[in-house]
Structures are given as C-alpha cells and as structure tokens.
Structure 1
Amino acid sequence: MHEFSIVQSLLAQCEEQAKQNSATKITKVVVKIGVLSGVEIDLLKSAFETFKEKTICDEAEFIAHLQPIVVKCNECDQESTLKNYEYICPNCQSPSLQVLDGEDMYLMSLEME
C-alpha cells in the first residue's frame, strides 16, 4: 500500500513546517486528494492514525477533502467540474480537454501550537 509511504512523507513535511514555525505540536492536518490521484482516502486516514503516534502530529486531527476532476475545454475554453469520468466538455461536447485539478494530493493547511 503506497498510502503508508505517503503518510510518512506527509509526517516529514509536518515536522519540517513545525520546525520552520517554532511549533511544538500540530493539532490539525488538512489535505486535498484528487479523485484521479490513486490515493484511497480511508486507507490514508488509517495510515495517518497508525503512524502519527510519537510524532509532532500525535494528537492531530486528519481532514481529507476529495477534489473532483476540473477540466478546461480546448475548443470552447470553458472550465468545468466533471461529475463522472466522461471526458467530454459539458458545454460543447468536445473530447479535447485539459485536466486542471483532481490528479494530485496536496497538503493544504496545518494548525500548530
């Protein structure tokens, strides 16, 4: 499961951010996970709960927001959020789309003390 290695990287990022901000504890971790990222939110939450012990995130709440697919049509130039995995512009029905969001995972915010 690559969720475990993702959480280890996430915890390392949290530690680094805490050091840069002279924080001694992180109370909340918020991430955005794209539906096309390949990351399973439930597995990621479970991995976070398992690996956060004895880290600066020991008491942190983990919040994951699922990011839908956002595309821009190369024909009509309209941005849209796809409701399903049909890669067709909802405006002009063109299949020529550029994915703008929904493929990656981002650390969005941390609450620190």
Structure 2
Amino acid sequence: MSLYFPEPSECAAHTIFPGVQIRTCAADKMMLSVVEIAPRAVVEEHAHPHEQVGIMLQGRAVFVIGGEEKTLQAGELYRIPGGVRHKVHALDELVRALDVFTPPRDDYR
C-alpha cells in the first residue's frame, strides 16, 4: 500500500442510487469521486453541506442545480455550493463524471 498512489482496491465503492455507482479517494481536506450513471438512471434530488465541483467525462445528462436546469456533455463543468439542492438524470448513454468534494464526505469513505 502506498501513501501517494492508491490502488483501485483501496478506494471506496458505493451504489448511491439505482444505476449510480461511485468510487472515491479521499485526502485530509478533499475527496475525488468517479461517478458512473447508467442510461436513464437518476441521482435523486438531494443536498449536502459539502462543496462540489465536477466535470463530465462521457455521455450527456440533465443537471438541475438550485432550480436551474442544463444538459451537459463531456468536457463541461458544474459547481454545487454546500446546501444547494440538485439532481442529475442521465440521457440514453452511460455517463461518467469526476467530482471533487470538500470537505470529504464521511458517507462516501
């Protein structure tokens, strides 16, 4: 085990909603999360106190953040301040996104 180069088996993996899988790696003050959303799966509306920023890596999805709706595709960014309600709906293909949370989410460790 390396302090600096974690293996995939050392990262946490969770199903957070049906069809929504995440793999996370945390440091002291931030957490990286790779998200895979199956076609037409939904990250249900929720909020958390953590700040979140992310980038779409693959696919297309409809994001609703703080009541504002936008369809995003690979290369596009989003930011979600702590406490703001948000939801994601994948369209007709697999979605991959990279999220960064601060502080780290204990429920995703």
Quiz item: Who wins on distance in nm of label points 7 Å out along Cα→Cβ at positions 50 and 82 among 1, 2, i.e. which is largest?
Solution: 1
Exercise. Using Cα extents along the principal axes in Å as the calculated read-out, with 40, 28, 25 as its value, let me know the right label among 1, 2.
Key: 2
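Kindly point out which one of 1, 2 the value 0 was derived from, the read-out being helix-only ellipticity at 222 nm (-39500 (n - 2.57) for each DSSP H run of 4 or more, over all residues; to 500).
Considering all the candidates, the number was obtained from 2.
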Practice problem: Using FRET efficiency 1/(1 + (r/R0)^6) of positions 34 and 58 (r between Cβ atoms, R0 = 30 Å, to 0.05), single out the structure from 1, 2 with the greatest value. | Solution: 2
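Every number in this text was worked out from the coordinates using simple rules, so none of it is lab data. This structure is a prediction, so every number in the text was calculated from the model and none was measured. Cβ atoms are built from the backbone, for glycine too; each structure is taken alone.
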